[in-house]
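In what follows, structures are represented as structure tokens.
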Structure P
Amino acid sequence: MKNKSTWLGLPLLLLLVLALAVPVRAEEAFPLRAKFPGVTPISTDDLAAKYDSATIVDVRSKMEFEVIHVSKALYIPVSTADFLKLLEKKTDKSGKSPLVFYCNGIHCAKSYEAAEQAETAGFKNVFCYDAGVLEWTKRFPDKAAILGKTPAPPGKLISKADFDKRRLAFADFKTRALSQNAVVIDMRDPAQRVKEANLPQSKEVLLPGTRSIPGDRLVELIGKNEFKGKTLLIFDAVGKQVQWLQYYLDEHGYKDYAFLKDGVLSAVEAGAVK
């Protein structure tokens with residue numbers, strides 16, 4: 001016969017099992033869906049089923065697109081002023097085929113914004129693939145490109161752990177920035193800073209000798225081995241864009257580099273901006 005303490009523990013065990021069995025709700029797995037209730041999401045499996053007939057649009061920056069994209073995707077950045085004009089020129093507005101927008105994943109709003117703008121402009125059969133390009137590439141490498149190569153080469157996807165190894169807190173980043181061999185680069189686009197002038201990530205970081213080199217130009221210089229032999233320290237607005245730069249750095253054999261964790265926002269927290 002079981003003792004009394006064992007019987008008392010059974011309800012707690014049952015509750016734990018039931019809690020683990022409850023699936024994660026969509027609003028928890030995809031936190032931005034609640035902010036865009038009019039946008040229709042499409043799952044990875046459903047997009048795969050519609051792949052041949054769908055018009056798929058990548059709405060991110062040029063650098064991000066060139067690092068990794070869905071193989072058949074059109075490139076129409078949502079940030080461009082003539083986004084809707086380009087969309088009308090390159091796609092079918094009538095909805096004969098699904099029109100699917102994507103960006104970087106569940107925390108990226110660009111695909112939602114693109115879908116919302118398209119629907120407002122009268123486009124039909126519009127979807128947002130909010131699982132993002134990394135999830136697609138993991139599931140369907142034969143229908144994805146990394147640095148222009150399709151199928152996406154095995155092992156080329158940079159894991160979160162490998163990315164995190166390159167991220168430094170502001171104090172550590174500053175210490176390394178003061179070393180003799182360091183080159184500190186602000187990769188923010190000047191236009192981005194103007195557009196976001198009222199936001200904290202637009203501020204100037206107080207690190208002596210910082211060079212301002214926008215992402216697209218920085219990619220060119222990395223390809224020319226401009227910084228070989230240097231300690232390369234790079235920051236962006238909020239610590240997101242640098243993950244795409246890592247593909248270029250690794251591709252061209254750079255070893256001594258690091259990123260500022262959370263970008264300018266970490267410098268703001270440290271009081272090292274003006």
Structure Q
Amino acid sequence: MPYGIQQPAISGQLSQLEKALGVRLFDRRPFGLRPAGAKLFSEIEPFFAGLGYLPAYVRGHAHEHLRLAAPERILRDYLPVILAGYKRQYPDLELILHDVNQASAEELLRRREIDIAITELESPPAGSFRTCDLVQLPLVLVVPRQSKIRVITDLFRNGRSTEKLISLSSNEVLSKNFQAGLRKLGLHWSTAIEVVSLDLIDIYTSLGFGIGSSIFLPSRKITKELRLLPLQKFPRVTIGAFWLGELPTIAESLLADLKKIAERMKKQVRQMG
């Protein structure tokens with residue numbers, strides 16, 4: 001507990017609050033919020049989330065700090081150009097970056113260690129996070145250019161795949177959505193080659209080791225040996241931003257710039273069909 005307040009004092013204050021409201025807010029053992037306590041917490045959390053920014057704001061330095069969490073793909077492919085512009089605008093900019101998934105980003109936000117997160121969303125962030133869905137990206141298969149495959153079912157004979165699957169790890173949103181799409185079609189296809197990046201999916205597919213499960217990214221360059229096969233009926237991957245309380249000025253600017261990028265990406269996705 002911050003501010004140097006001891007546990008007995010906190011317990012006493014909470015008891016007085018419950019008495020004043022005439023309702024129990026939480027169970028003591030085991031600890032758990034009751035509905036009234038959860039509602040009260042969701043209302044006051046944004047206020048306390050913003051307290052960390054207040055001293056810097058009063059001193060006029062709030063715009064010189066940005067603490068950001070995102071997966072490596074976003075940190076590498078989309079943020080450097082934006083952040084380079086901020087660095088020119090704010091030479092003393094202090095930047096902290098975390099390579100994380102959604103669950104880790106949520107934890108960093110709860111600990112007030114970051115200002116904003118931009119990740120693939122497996123589900124809506126739990127709690128009182130403020131959220132903004134940026135873009136939904138379709139899944140694709142990466143296949144050799146000369147392949148005769150036109151739809152995913154061309155890869156199956158008697159319910160079994162004729163090719164090995166190259167994919168990200170099973171805990172990635174992309175892989176979970178791909179497997180969900182297979183189940184809807186009544187198909188089973190387990191990963192034979194697990195890799196850590198979309199680039200490696202392309203590399204091993206081009207070497208003839210199998211077919212890649214991937215995602216359509218407008219900025220991604222595909223070699224002439226490969227082509228992308230859209231998976232129209234598969235669940236898309238949602239990229240979104242989430243945060244607690246009020247955003248610092250520079251984080252607001254970042255969110256606005258990401259929305260512009262997302263709008264361009266949406267147009268390219270529509271053109272893909």
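What follows draws every value from the coordinates through simple rules; no lab data is involved. As the structure is a computational prediction, the values presented were derived from the model and not from experiment.
Determine which structure produced the value 1.20 for Cα Rg over 2.2 N^0.38 Å, calculated from the coordinates; the candidates are P, Q. The read-out was computed on structure P. Looking across P, Q, the calculation of relative contact order in percent (Cα under 8 Å, 6 or more apart) that yields 25 traces back to Q.
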